[in-house]
Structure 1
Amino acid sequence: MPYPSKHVSVPVERPADVVYAYASNPANLPLWAAGLVAGTIRQVDEDWIAESSSGPIRIRFADQNPHGVLDHRVTLPNGDTQLNPMRVVPNGDGAELTFTLYRLPGMTDEAFAADAAQVEADLRRLKELLE
């Protein structure tokens with residue numbers, strides 16, 4: 001059965017390819033993704049290891065692509081892995097960043113709302129960096 005989901009979207013006044021180039025570089029995550037990375041990040045083979053509020057996490061982004069796909073899998077300290085679908089698409093002369101947030105089993109309304117607010121804050125921080 002599919003999880004309930006919410007799409008969080010933010011327009012950016014920069015070309016989609018510029019937004020993609022910046023957002024697809026995991027080394028930039030500490031600068032804008034406070035909800036995911038709470039400290040340092042380093043590359044280990046194809047993965048990135050980052051400090052988070054719950055401990056070290058492993059992040060693997062989709063391969064570079066011309067379609068704006070920024071999907072990334074996050075492996076939590078307990079070993080659970082979550083898919084985070086994310087896209088950057090052209091929107092007029094700029095771009096649209098969209099993140100799909102899933103409501104996982106057992107998540108309260110309050111926790112889901114807090115996650116959505118954090119994702120929006122992170123996307124807005126990315127927007128500010130790029131504009």
Structure 2
Amino acid sequence: MADVLTPAQRRYCMSRIRGKNTKPEIHLRKALSAIGLHYRLKNVLPGKPDIVFPAARVAVFVDGCFWHGCPRHSIRPKTNRKFWDTKIKANKKRDERVNKLLKKSGWRVVRIWEHEIEANVERCVSKIRICLLKSST
């Protein structure tokens with residue numbers, strides 16, 4: 001099926017997609033705050049993690065299923081496939097590079113898919129807490 005929007009309309013729609021403060025990020029941050037975990041948002045770390053716990057050296061990324069190629073939920077667009085395949089593959093490689101850089105610098109990296117937050121935010125918070133506890137020992 002061809003795209004029903006003109007290129008200008010599609011460009012506008014895509015420009016409205018946020019890179020920060022997405023609904024899954026906000027949902028996770030509220031859940032972390034509810035149990036008293038204090039985090040930072042602004043950072044200069046490689047990959048610009050969505051949530052950072054500087055004292056524990058834990059960096060949390062909330063990955064969108066489409067943009068990061070979730071093996072469970074990512075759907076290949078029907079139009080402009082070559083562009084999107086290249087784009088998503090580059091995103092995955094960048095994620096791997098960022099993970100290695102952060103780990104090499106002594107950081108623990110937690111990556112959470114947006115669908116995990118939607119399905120069970122408590123499990124995501126637990127995953128982060130476990131990582132924080134490991135960092136403190």
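A short reminder: the numbers here are calculations on the coordinates, not readings from a lab. If you're wondering where the values come from, they're calculated on a predicted model, not measured in any experiment. Cβ atoms are built from the backbone, for glycine too; each structure is taken alone.
Numerical summary
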| quantity | calculated |
| --- | --- |
| Of the structures 1, 2, the one that 34 was derived from, the read-out being relative contact order in percent (Cα under 8 Å, 6 or more apart) | 1 |
| Mean count of other Cβ atoms within 10 Å over residues 6-13 - highest-scoring structure of 1, 2 | 1 |
| Parent structure of the calculated result 3.4, given that distance in nm of label points 7 Å out along Cα→Cβ at positions 94 and 110 is the read-out and 1, 2 the choices | 1 |
| Entry that produces 2.8 once distance in nm of label points 7 Å out along Cα→Cβ at positions 22 and 46 is calculated, selected from 1, 2 | 1 |
| Answer label among 1, 2 for the case where helix-only ellipticity at 222 nm (-39500 (n - 2.57) for each DSSP H run of 4 or more, over all residues; to 500), calculated from the coordinates, equals -8000 | 1 |
| Structure (1, 2) behind the derived value 1.02 of Cα Rg over 2.2 N^0.38 Å | 1 |
